[in-house]
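So, here come the structures, one by one.
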Structure P
Amino acid sequence: MDASRIADVIEIEQLLARYAAGMTKDDVDAVVAVFAPDGTYSAFGEEYGVGDFPGLVAAAPKGLFSVGTPAITFDGEASAAGEQPLCFVAQHDHSMRIGWYTDTYTRTPDGWRLRTRAMTFLRRSGARDSGRPHDPLRPAPTQRSAN
C-alpha cells in the first residue's frame, strides 16, 4: 500500500471514529458531518437521508457505540467500500446490540465522507438481518434517496 493510500485509510478510520463518538455523545451535528450531502443510513427496513438524521439520532437509544477497525477496499481515487463491526451498549440497562456496518465512502472537496451506511444486526437466534423495528420512537424517513 503506498503512502497516499495509507493516508486515505487513516482519514476514513478517523471519519468513522467521529461517527461513533458523535453517536455516543448524542451529537447530531458530528454525525451529520461525516456523511456526504446525499448520504444515507439504512436499518430497520428503511433508508434515511441526511435530512432525517436529527430526528433519527434524537430517537435512538443512548449509549456507547464501540466499533472495530474497518476493512476498506478502494475503487479508484474517489470511491471505497468497507465493513465495520459494532457493539452498542445501551446506557439505561447496559443491554447490547451487535452487528456490523456495510459502508460506501466518497471523496468530497471536504475529504472522505460516508455515502451509504447500512446496519446488519447479529441476533441471539443466530439470524443476521437489517433490523426489525425495535425502537418505537424511531421516526419514518421523510426523504427518499435518489440512489
Structure Q
Amino acid sequence: MMSLQVNGLTVEVDVAADTPLLWVLRENLKLTGSKFGCGIAACGACTVHVGGNAVRSCSYPVSAVGQQAVTTIEAVAADPVGKAVQVAWIKHDVPQCGYCQSGQVMTAVDFLKKKRHPSEAEVVAAMGGNLCRCGAYQRIKAAVLDASKSLA
C-alpha cells in the first residue's frame, strides 16, 4: 500500500512500485484527464506535475513520487498560472481533437511558473516536446504567450 498526495488529497493505492504513475491516476484513482499517447515519454499527452515539475507519467514509476505532491489537469485551475493557461486556451480555441491538450496545458503551466515572460522562441522550445496530431502549434504558442501577458 502506498500513500500519495494527489490534487491536494491523500490517497492510498495498492500497486506495484514500478507501476507507471499514469496507470495509477487513470485506473486506480479514475483521474482520466491525463492521456496515454506513446508509453515511452515521447509525446507529452500524459504530462502531470510531481513536486511542481512536469513529468511524463507514462514512464514515471509511482514509487518515484514519494512524498511529493502530484497535480493533474483536474486540479490545475486551482493554481493562478494554471487558470491563466486554461483561460488563454479557451480564448485561442486551441483544442481540435483535444487528446494532447491536458499534457500541453500541464507543460505550459510548468514552463510559465519557471519563465513568466518568455519570448516566442522560448515558448516554441518549451512546448516542442509535446506532440499535437492536429497541428494546433500556432494556437498553442499564442495561448502560452497570452497567458504570460495576463500573469504580468
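None of the figures in this text is laboratory data; all of them are computed from the coordinates on show. Not measured: the values here are computed from a predicted model. Cβ atoms are built from the backbone, for glycine too; each structure is taken alone.
Taking distance in nm of label points 7 Å out along Cα→Cβ at positions 32 and 56 as the criterion, the highest value among P, Q goes to Q. A value of -7500 for helix-only ellipticity at 222 nm (-39500 (n - 2.57) for each DSSP H run of 4 or more, over all residues; to 500), calculated from one of P, Q, originates in structure P.
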